[in-house]
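There are structures below to look over.
Readers should treat all values here as calculations from the given coordinates under stated rules, not as data from a laboratory. Owing to the predicted nature of the structure, the values given are computational and were not obtained by experimental measurement.
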Structure P
Amino acid sequence: MAYKATQVHTTVLRRLKKFAMKIHPTFQASIFCGLQGYTSSYHSVEEAEEICQEFVDDVGLCVTVTPTKFVYTNGREPGVIVGLINYPRFPSEPEDIKAKAVRLAMNLLKAFGQKRVSVVCTDETIMLESVI
């Protein structure tokens, strides 16, 4: 569902003249995943990028991959935040974005031997847990 342009949007478009503006409801999903599994090995941001690349090539999607650091009681580890948005060029329903984020989070959880991965959405947070 596209939003109607407000007066501000209309004024901006008049000034731009040769540009178009697409407006859709905002929805974001961010996957928080550590890069140290429950072994002594660390994974790299590049490995996370490869997992994401395979996924987006398969489903037709664009994501961001941002390095981060998790600092928690008695420890810390490197990680990644993988971002998905409702991109106005190819708009999607929130449930579709959320479902893709959960599928990608599962891929990361398995590949990196994590026990938990969080998917933080605009409307809720989902924690995936390994039951091994």
Structure Q
Amino acid sequence: MQKDFVDGFAQFNKASLESVKRLSEINARMIQRLGEQQLEVANEYVSGSVKHMEKLGSVEGVQDMFANQARLVSDWNDKAMAHAKETAKIVSEARDEFQVWAEQSLKSAQAVAGEKAPRAAAKKVA
């Protein structure tokens, strides 16, 4: 009886460790992709700011300045939307991976519990 309990506990711990390892891998991939996305956004905004400053140096009048700013805002808005869509895609893919992970982890836990429960019940009867 005790050996079955210890074996079951060891098997459960092994399954739990594998599950946590898979969860860590999912998290690491998502964090890496989001970090890369953040770097892209930062680079684009710095680049856009430099371009804006360069254009301000060649402005011939107030209307020219406002036209440049309008183009800049339009460009940044388009880039922001593209980045928001990419971020949503990354998070959505991670959510799908988390869902698969949760289902697999639950099945694994049920399998481990299911293997030990009938044996333990049979020994109590005997």
Structure R
Amino acid sequence: MKFGMPIPHAAGFKQAVEGLKALEDAGLDAVTVPEAYTFDAVSRLGYIAARTIRVELATSILNIDPPVRPSIPMTLAALGPKNIALAAELFEAWQPIFYHPEFADEVFGDALAEGGAKRDACLPDDMTAQR
């Protein structure tokens, strides 16, 4: 049989971790760490791992939060007209091949205009072509 416990928060996190060493020496097999309002469980598990030897670590609850920014910038490498239109519609940047700025409008203009007409308003007005 294994013995485990949740880490207590009432006395403070550092104090609770200091007490874990004695509990580990007495036979504690596992400790669980819940998410708290001030610290994430993953960081706390790392702190505990650095100060214990054999105790198993787990989370009681692990919140997966969305990114702080409203979107994650994305780039699409595209060559054909449909994919270039897709890049202009949905992506912040486009990585073309054989790109010459002086010929960009002539070669890619129709596809860029087609995708740009459907471009989401939350994206930047102009898509960046990355060479």
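Among P, Q, R, considering only mean projected area of the Cα convex hull in nm², which has the greatest calculated value? Write out the running numbers ahead of the final one.
Values: P: 10.4; Q: 9.6; R: 12.9.
Looking at the calculated values, the largest one is R.
Using relative contact order in percent (Cα under 8 Å, 6 or more apart) as the calculated read-out, with 54 as its value, let me know the right label among P, Q, R.
Details: P: 30; Q: 54; R: 19.
It was calculated from structure Q.
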